[in-house]
Structure I
Amino acid sequence: MQATTHETTAQRATPGRPNPGRSGDRPAFDRPLHVGSPNIPDRRRLFERIERALDRGWLTNNGPLVREFEERLRRFTGAAHVLATSNGTTALEVLCRARGLSGEVIVPSFTYIATVHALQWQGLTPVFADIDPETGTLDPDHVQQLITPRTSGIVGVHLWGRPCRVDALQRIADDHGLALLYDAAHALGCELDGRAVGGFGDGEIFSFHATKFVNAFEGGAVATNDPELAERVARMRNFGFGPGREVLTCGTNAKMNEISAAMGLTALENIDEIIAANVLRHDHYQAGLAGIPGVRLRTPGTGEHNNHQYVVMEIDSTVTRVHRDELLTTLHAENVFAQKYFHPGVHRTPAYAQRPDVHQPLPLPGTEALAERVLVLPSGLAVSTSDVDRICEIVRSAVGRPAH
């Protein structure tokens, strides 16, 4: 017999275990709560911008809304140059090509698949480095061990808004003459010791996918302080055209359109409101999950300012009475669609585990450990604080610990 909508395989497999978070025969929420539900803070303003774009008839090819979005991002991040793209993946692909990467590029396995695909798609060889389990970001000591004569660059990932150890990675890059790029898809508005993400390394990329707290439906951007690199990115994202419409280099079509820019501008105008909402929900999660043995909510480190778009819960199944995956099944049954970010590590996905020719297989204990422990919980404008409190009750009930 198949499990019904409200009775999961994991729950049926353990006789006598209480049914965590059950609300009679119905799930706890009458609507699904997802990680990354789109934030749409001001529809009136958004539609005004779209109407103007339609009236102008200028819908792509570096239109006024795209240029305004780039300028707003430049001022917001403090980067000297920001160039909008069609999405974050194309931003990283163009940045890698513009920076002249070749051969091997060191990258964390604990990241979204797009980070590594962007390298592979450009004919680069991703070499997987381990992470510091405490931060989830690249371990500089392991990066140092992986450098070979074929290494041309390092791509760090500011995970869940926590910046990489940028100073240590920069020293390694400088010592070995390597490019240093960052995937900052999670980190718009984040800071380390007063320095904003967007100005680290040779260049950084942002994502404005619909799931990001500032979204452009689909979109991305390259940020850099290097004017020559910015000029190459500008050409390469537009088929290699120079200012006089002369094709100066090989390129692709990675341009952002005006409708995406309209959404991006509207979201960016409301970024303070969105971050405040994120912080409020994070605080509710922190209070609701406090004191549960084996359950930990990850928080920013010293000197870090975080946008709190991700609420990251870590489950130690040696302490709790349920495994992380059982808890995930329970949450899904209650219409709470938490996610395992990121499981498995990219090095264990079929695209890479079965292709030993494209990476250097090494033990990655930090990656393996964190991938087995983490759940990201719903947050953002689509989730109320009362929703958060109820999710915490479900978690508390699932791990069998009474509220204090």
Structure II
Amino acid sequence: MSRTLAEWLAYQEQVNVRSIELGLERVGTVWQRMGAARPARRLITVGGTNGKGSTVALLEAMLRSAGLRVGCYTSPHLLHYNERIRIDGSDASDEAIVASFERIEQARGDLPLTYFEFGTLAALDIFARAELDVAVLEVGLGGRLDAINIVDADVAIITTVDLDHMDWLGSDRDSIGREKAGIARAGRPAVVGEDAPPAGLLDALGGIGAQVQRAGVDFHIERLAEGWRWRHRDGTQLELPDPALAAPVQYANAAAAVAALHALPGEAMALRDMAVAGLRNVRVPARLQTLGGDPELIVDVGHNPQAARALAQWLDRRPERRVHAVYGALADKDAGGVAAALGSRVAHWHLAGLDRDTPRGLPADVLAAQVTAVLPAAQLDRHADVGSALAAARAAAQPGECILAFGSFFVASAVLAESN
């Protein structure tokens, strides 16, 4: 009897005792056994420390505005597993995902796959059967040894490089950059989305032989009185509306997305029209998503110091008001670095334990110790879970103030589920 989607997901967690096992040999072998069909006519991969999900969404909105059939693979999900695999803006059905899992199970034999590898293969398999014009694939962890790297992209994007997943990728930006460069291919465009990338990233891209398109060198952002201008060194200029997504960092993500489409081989597309439509129509859940109310509730998946610096920049550009933070973190994240980046912008921290949600989650007491180590005078309270922390923040916050819930997809998903 066929398993349900929920039963398949539970089963996958038993197939490989390791939740993360980097390497391409096992997943590549299974993909070859499945026929290794090309997932779409054109492939774009998006890697980096932060900004991947937003960049995927920008690309999706731009490409779909041109009437193209687009598939997107992202992770993790917020409320439903199906969110990870989208075709033409709609989540894949349980039936399509289950059917793909059954094909993967038949092909893998005795090869152990991780939960993420099952999902990656399912996305590629579903896309290959959907007659897509373009597939946009978010890289899960790193790049060189991530399961996504079993396919060759026409264009690769590396959004940013910062300190995260250091147990797997290295202890400095140069090492992490070298790993992320692995999604690029010789002779094909590789878009670097930040102005000051680490030398390790650029060196690795040069060693691969990629055609590097670098922010601040090959393409530029110019803020205008209304909107902004994207300018390429080949003379192409586009005057564009402000991104619908909040936060100043979204200009860099949008610029990288436009650069990728500009570089996409063999395409003759109305780039300005695509970019304008995409910027106006793009929506991404839990990226500074406003859920309304007074005090206003805002949810974001930012979970490392670089993301926290972007949150701080966004707060600095808004009218000053008292901020209550609902914050939870995983054990492999730099919670102290996150707290330091936000500093006195947060008036009160409502700390949520995530140890009930995942073995990787920090208990509230441990999280509190990390926050107070960098902010000794921080006003904070501890809660067993996100729901309790959110309830406390709502009780404490006054009209005109703000509740910012962030720190992990587990935080964002709990807040969104409670708000639905």
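Taken together, the values in this text are just the output of simple stated rules run on the coordinates, not laboratory data. It should be emphasised that the depicted structure is a prediction, and the values quoted were computed from it without experimental measurement. Cβ atoms are built from the backbone, for glycine too; each structure is taken alone.
Name the one structure among I, II that mean count of other Cβ atoms within 10 Å over residues 314-321 of 15.4 was derived from. Before the final figure, lay out each step's value.
Working: I: 15.4; II: 12.0.
Structure I accounts for this read-out.
Please state which of the structures I, II yields 24 when relative contact order in percent (Cα under 8 Å, 6 or more apart) is computed from it.
Values: I: 24; II: 15.
Of the structures listed, the value fits I.
Using mean count of other Cβ atoms within 10 Å over residues 90-97, single out the structure from I, II with the greatest value.
Largest value of mean count of other Cβ atoms within 10 Å over residues 90-97: I.
Out of I, II, which one gives 138 for volume of the Cα convex hull per residue in Å³ as computed from the coordinates?
This value belongs to structure II.
If we compute FRET efficiency 1/(1 + (r/R0)^6) of positions 42 and 250 (r between Cβ atoms, R0 = 25 Å, to 0.05) for structures I, II, which one ends up with the highest value?
By FRET efficiency 1/(1 + (r/R0)^6) of positions 42 and 250 (r between Cβ atoms, R0 = 25 Å, to 0.05), the leading structure of I, II is II.
Which one of I, II has semi-axes √(5λ) of the Cα gyration tensor in Å, for residues 82-145 alone, as calculated from the coordinates, equal to 22, 14, 10?
On the way: I: 22, 14, 10; II: 19, 16, 10.
It must be structure I, since only it matches.
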